[in-house]
Every structure is written in C-alpha cells, then in structure tokens.
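Values in this text are rule-based calculations from the coordinates and carry no lab data. A quick note: this is a predicted structure, and the numbers were derived from the prediction, not measured. Cβ atoms are built from the backbone, for glycine too; each structure is taken alone.
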Structure I
C-alpha cells in the first residue's frame, strides 16, 4: 500500500465496507422462504400414497388434468391441479414444489426446498383411515421428518441446517377432517369409539395428541407453523349425497363437531405461542374461508358448490355424484374452474387458489395472528 495517502486508505476501506454491505443486502433480499414442509391428509398429499398399498389413491386420470408441472398427468394429488400447499409455496417464492417423502427423488439437494409428508386418509389419531388399509398418520409423518432433519445436518452442517429449518422454513399442518369423516363418524368402523367416547372426550384426545405432535416438531427446530382448522365437512358433496340433501343444505352433526374441534384448536395454538419460546403458530381459519365459498359461490365465479366436477353424475347433480371416487370412468364437467369441489371431498384448483391466497395475504378474519407473508418475514 506504499504511496497511498491516509485519506486514500480510508476511502478504500469505506468502499470495501460499502461493497460488503451491498452483497449482504442482496443476500438478504434473496432470503425468501427456503423450504416448505407439509404435513396432513389428502387435501395436501402430493403423491405419497402412490407408494403405499392403499385404497386412498389419486394416481389415475382425470386427477391432475390441469396440473401444468406434469403436463396434465396424475401425480397423486387429489384435485385437478395444484393443492393449497403447492400454491402457498409458489406465493412465498419457494423455487420448487415440496417433494413427496416416499418418492424416489426425495434425496440430496431436492429436500432443501422442503418435503411433503401428507397422506390421503391420514389423521391426528393413529386409528384414523384404517378403512383405506395403509396411510401415513401424523405421528408417522413426524417420524419421517425426524429422518429428514438428520439429512439436513449432513447436507448443510448442523449450524446451517438449524438456521435453514428454524428461520427460513414454514411448517404447514392440514389435518383433522379424516378423524371425523373416516373415524368417529364412519358407520360400523367407529361404533366402538362412539360407544366408549362421547364427542367431548374424543376431541380432547385429538387436541392432546396434536399438542404432543406439534411440540415434537418444535423440538426438531420447527419454529414457523401454520395449522389449518377443519373445514365445513358437513357441506362436502359426499355428505350431501349420502344424506340426500339439497345443494344449500349441510349435515349439522359433522359441522358441529368440526366447530367444536376448531374452538379448541385455536386455544391450543394460543397456548403453544405462549409456551414454546421463539415459535409462531399461525391459525388458518379454513372453515370460514370454505364456508364463504360454499355460501356465496356465485360471487367468486363458481356455478355450483353442491356437486363435484369429477364423479358419477358430476355436472348434472345425479344421485351418485359425490359418492363414487374420481377415476377414468367418471363423468367430468367441462367447466372445471366453475366448481368449488373437484370430487366428493376435495376442492378444485380454482377453490384452492382462493383459499391459499387468503392464507398468504389475508386479514385476521381468516389467518391470525399474522398471515403467511408476514410469517415468512419474521
């Protein structure tokens, strides 16, 4: 540095510091959501059930007919296009869809964008979904995340892995519907449970188990959570069909159970926000979002919320609409974007888009205490 005046040295140091801060600033600007870890049931399953011997599968046409990433081929998603989890990840800037845990390509750097553990038929309770033979309940899904967590240490080193998971990842949990539809409310299968447990005791068991499951994820360095409540399950086409209800009618018992569970879930998330240091549990009020779509479907550009687009009698309100699973022999409506429901249970991609965007950008009426865009930036 001979020949450099003292003030010149200061200028060089200042320039180097400015350059460094610009580089850091660029890094920070790129620090969007790094990974999306998805837990749940068929509402967000991205193909795990393809790799199970199970009766709960969506790996046949016309499922996935509007899923651009696969060219319209079925992927195991229980809808015509993207799931809520897919759309949330896109809106928050995750570069890739979370890879299904059981898929052969869920290895190496592919998992750095997140992993999807969701399974059609899965529930909070281990007995839920037994009618389907095989499915991944939430306990098993978290067991699998424990394996992923160790893989992150190997890929990034323990310190970077912890940072990646706790600061730059969101954990979404969409589960609970099957604990009613395919457990407590299921004829014959549920008789023993319903005799031994009244609804209050059963819902208490669900909440206690979920408390342990969420705490376990926290112990594995999860910090940013979004937990969806149970939607208006008494209003899905399946329930309307088996109970021979009109389009604007819903099954009261199913909705009352969902609302009772939802009240306790909100209390649980408030409790965990106060108890688990550094964590943020966001409550996703899916019940009210979906009920709004069902009640005021025309306002959102839909022509029906009573029958699924895919299924026997779909599009003409036939008596079997909403009972027969969506498959190659199903009738298919022409205007898929005009149906709130894709099949007997699951929303269409058009409905998923509205639900997901409410969660990402919406007000505290639907997502609280912060929306997912705000959660990302915490």
Structure II
C-alpha cells in the first residue's frame, strides 16, 4: 500500500540527542553546557570530567549517533521512504539550534523528531521539548519561518527496541561459565532520577509512586525476563536497579544503585549477574563508566561473575522501529488509521504530551505538546 511508505506531512526527521565531548579540551565546556544554571563549581566539573578523561576525553555518543544516522538512512532508502535525516544535540555540536536553522534554510517545514530517550520523564522527554522551544524562539527572533516539529512517541515497548535486548541477554547468559549460568540474576539498569521527578512522570492522571518512568521500565524488564524464560526454560530472578546518580545527597533519588545491588546479590549467594541497561539507547559514557568500569570493578572485588548486555545502538531492528514510528505518526496526522506496534500491557504511548505531563522544575515553554506555544 502506498500509505505504508508515505511520510507526508513530514519532510524531514531530526535525530535529537544529548551530545558529548570529542576531545579533552571539550570536556569542561561540555559539562558547563549540561549543568548551566545549577551553580556547580568548576572544580566539581573537573572531578566529574575524570570519567571522560579515562576515555581520552571522548564520549562515544557522537559516533554512536553517526552510526544510527547511517542505519536510519539505509533503512529508509531500502524501504522507499524518501525522508532526509538530520542530527542535533542539546549540549554539544552539532547543536540543536544550528541544525534546526539549517533545516529551515533548506526548506523543511514539517519535522518529525526522534529523541534518544525511550521513556517518560522530565529529563528524557519534556526537557527535550523545552530545548526545541528554545531553538524555535531563537529562529523566530532571527526572523526565520518556523517549522512545525512533532516529537515521536515513547518507544520503550516497541518490538524493535525490546527484541535486540532480549537477544543481548541470551548472548550474555551464554557467555557466563556454565556452572553459574542457570542461577544468574538479571539486573535491569536505568538512570536514577529524583523520586519527585519519577513520581510526576507521565500524564498527570497517571502520577503516583514512581510515575510512568518506573512503570515503563518495569514493563520492559518483565517483557525481557519473560522472553528469556520462554526461550531458555529457566526463570532468572530480576530487579530494576539504578545508576549514574548525580544529585545532592539530601535529595531522595531512585534506588538501589547497581553497585549496592551487586553487593546484596553476592551476599545472598547469587552465582552471577547479567547487567541489562534498558534505560539507554546506546553504549554512551554512563554505560561505559558506571557499568563497564565502576560496577564491573565492584563485581571483581566481590568475586561475582558479571556480564553487561549491549544497548540497541544502531541495530537494524531499531532503525526499522523508527521507520514504523514515523509512518504511523504521519498516517495519524493525515487522518488515516495506522497500526501502532507495542508489546505488553501498557500499549502504545501518546503522540502529544498532555498538559501536566512530566512537569518542569520551573515553568518553561515546551514545543511538541498540548501546551506548546508553537502549535
């Protein structure tokens, strides 16, 4: 059917990501961008920057986004989808505003936006929408014609996001020594956020303890654990745990931390643990440092065998999932019924973030939502 390949009304896709330094001289300026307005002293930024300096001052996220861009363009071309793909970051070059300006100057007027965050939360959704609003305000001040930007829905339970992780768990379990494989635990990891931010994530009517952020991660963890059981015949105990906490000690954040969890599992007699970073699209710095460096060192100290499962990255199935998301949203915008792929009980997420969804710490305009000033 022609509609299956019709991206109209969209004339471009924008890959919107976090960004990262690409050399030692970039590290502190990058961290200043990330923490702007929070009053964090320079010495603290240099301390945090040591994570990057361990890897030559280069974050892997930019190369991973380049790989995803290539995968998207390849998938689109192979399936007859004529839609150019551009890339902009929140915190480092190529900056979102610069990319959006170039897209407007190239004549793009209706842009679908894929954020490299699969779940609902302030930092994973609304903050990207605020960044879009800031960029549009800059273009408006420059006298440019503003495009319409539509953020694609959350894709945490899309089969193209979940299936690669299922296979990653199976591969990691198979890589464990045979004598510990059957008893291995699964530790599903995601970014810790303040409990107040978690509790108010998702639409207002769904707010509650942990909000949509925790609920969505628990659903993905269950989907993966159930699939592993069905395909191996072995029930691996699992838990959702957290990493990468960066807040003040007196502010409650989601717990347990992955390193604390490894200690608890070792004390309880667990023979091995597979760490599954379901909260991340790619193997960026927080995965490399918090899991591959810090958590792996803790496991070695304990004598606990661990394996770390890969993120989806530029997996062709994820690229195909993005194509699905673009085409279903395009069909919806044209008033045509579209099948919306989603695994599990939560179903497909909303297209348009409602008022009160993942509220900001301080009110700021946010694009691509029901409260957008740029409808």
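Taking relative contact order in percent (Cα under 8 Å, 6 or more apart) from the coordinates of each of I, II, which one would give 16?
Considering all the candidates, the number was obtained from I.
Assign the value 2.5, calculated as distance in nm of label points 7 Å out along Cα→Cβ at positions 94 and 230, to the correct structure from I, II.
Of the structures listed, the value fits I.
Given a computed value of 19.3 for mean projected area of the Cα convex hull in nm², which structure among I, II does it belong to?
Source structure: II.
From I, II, which structure was volume of the Cα convex hull per residue in Å³, for residues 118-197 alone = 140 calculated on?
The value was obtained from structure II.
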